[in-house]
Structure 1
Amino acid sequence: MHVKITPNDKGSPVGKLADAELHFDEGPLAGLRLLGFAVWERRNGSGRNVTFPSRQYSVNGERRSYALLRPLTDTKAQDPVRDVILSAYARFEAEATEAREPEEAEAGAAPPW
């Protein structure tokens, strides 16, 4: 399994950094992907959070959300998936920073004349 990160270049909604997909390489899910994950900046600014795929519905005008990927019994079962996505986002962010550094160095270089 690997994680595909798609950055949120629009800046909307505020705090959303990227979308994430899980791509399955082996086993019965090989060739499939699971969509609907998102990486968010925490509201208090200390770290990142991952939201899982869900569907919204209304009951008496109140909006609710139904999680599509839920633990069978142990609520900590989602933590490894969350950690894999956050790790993939950290790598994506580091690679993007490294790619920008040479461009910034060239922009600040003295003209060739």
Structure 2
Amino acid sequence: MICTHRIEKEVCVVSIEGNIALDGVNEAKSYLKPHLDSPDVKGLVINFEKVNFIDSSGIGLIVSIFKTMQQKEGKFALSNLSKKNEEIFSITRLNRILNIHALEQDAIKAMGS
């Protein structure tokens, strides 16, 4: 798994390439921690465009990030999910509590409102 990020205003946009699965969750947590802890980051978008697969530990990571952002009164969204990944969030009903957008720019724009 490869993680990259950029800051757009007060929104950290993280792009993940590969699988969000057991073997990479701790690596992703370590990568995200400074951004989650930063008082300058008011929103976090995870771009799923290049995510092939997410397993239960990856779902746990997403829920953990969601809770952390809620606690710091920040915003959190996912973007660019494949049909397969959309289905996983639908089956787990997380699509009802997470902000999921078709495009990264839509997710960033939603952070401003």
Structure 3
Amino acid sequence: MTTTHIRLTHRPSGAVLAEGPLGWGITPFEGNFYIRKKYLKTEGFKANFLPGLCWYKFLYVWLDLALGNGEKVRNIGWYYWLPNPLFPFVAFRVGVPAEHPQIMVERWTVASPGDA
């Protein structure tokens, strides 16, 4: 059995945003990735308290990405603070678009031990 892993990198700075297994760890949904805290590789995501509302996933806030050099990338992600319980894979996770000019997506597969 193989597992697909994914790495999300901020292209201009080279900062790794997230890395982990595709699935429950980093969940693809509707052209976005929802990342469990365990797989975030940066502490740079900061809520800017600009609210948003999805009619079926409910209430979120936009996130800015604070980079080590003091630069801030505005509204590059979001975080559902009041999520719809029917969508547990978006609840309390950082969401980022899969197709964003500043985010590079890398995928690879890892074979489980014992696979021949």
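Values quoted throughout were computed directly from the atomic coordinates according to the rules given, and no laboratory measurement underlies them. Computed from a predicted model, the values in this text were never measured in an experiment.
A few remarks follow.
- For relative contact order in percent (Cα under 8 Å, 6 or more apart) computed as 30, the structure of 1, 2, 3 it came from: 3
- At a computed -13500 (helix-only ellipticity at 222 nm (-39500 (n - 2.57) for each DSSP H run of 4 or more, over all residues; to 500)), which of 1, 2, 3: 2
- Which entry (1, 2, 3) yields the derived value 6.1 for mean projected area of the Cα convex hull in nm²: 2
- Answer label among 1, 2, 3 for the case where Kirkwood radius over Cα pairs in Å, for residues 15-62 alone, calculated from the coordinates, equals 13.0: 1
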